[in-house]
Structure P
Amino acid sequence: MKKYPIQINNIEDITKFVRTVTKYNYDVDLCKGNVVIDAKSILGIMTICPNPELEMIIYSNEHDDILESLSDFLREEKTA
């Protein structure tokens, strides 16, 4: 499991993010405080966005391909 800080600003970002994440077989969640949602759920993401303080959790150790696809959303290096 790896965590990365991300930023999603608007509905267009949500749509692009979900379309990208659903292309991969990884389990991915988004976290805001103590709220954790499935990153493949547009409605779920809409409940916590827009927010500059999101954390993406990827439940796989081999996931460089998805990070490359989501580079527009990544804010910094991984946090854990």
Structure Q
Amino acid sequence: MRDGITIAERYLNEAKEYINKGDAVQVSEKLYKAAEENVKALAEKYDLSENRQAIREGRWHMHLLLKACSRPSKTLGDWVLDG
């Protein structure tokens, strides 16, 4: 899980750099990637079936990410969805 958080932090820092450069497209790309890495890290931490499927298939598909987004809210509460 730590690797996913580290990658997310890297994307977040890159987004900040692009904010300073005024590159809105790259900012949105980097923020999306940071959010994606956080979802993957939570899926790993809570041993979600979506994470296990992504491991079996060798990659994360969009439908797995979407499912994994809502699953932690069942454990942690609805604030996860609002966050």
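Throughout, read-outs are computed from the coordinates displayed, never taken from laboratory work. Model, not experiment: these values are computed from the prediction. Cβ atoms are built from the backbone, for glycine too; each structure is taken alone.
A value of 1.0 for distance in nm of label points 7 Å out along Cα→Cβ at positions 50 and 66, calculated from one of P, Q, originates in structure Q. With semi-axes √(5λ) of the Cα gyration tensor in Å coming out at 25, 14, 11, pick the structure among P, Q it was computed from. That value comes from structure Q. When distance in nm of label points 7 Å out along Cα→Cβ at positions 26 and 58 is computed for each of P, Q, the one that comes out at 0.2 is P. Can you spot which of P, Q the value 25 was calculated from, given it is relative contact order in percent (Cα under 8 Å, 6 or more apart)? Computing relative contact order in percent (Cα under 8 Å, 6 or more apart) on every structure in P, Q gives 25 only for Q.
-8000 is what came out when helix-only ellipticity at 222 nm (-39500 (n - 2.57) for each DSSP H run of 4 or more, over all residues; to 500) was calculated for one structure; which of P, Q is it? Among P, Q, the structure yielding -8000 for helix-only ellipticity at 222 nm (-39500 (n - 2.57) for each DSSP H run of 4 or more, over all residues; to 500) is P.
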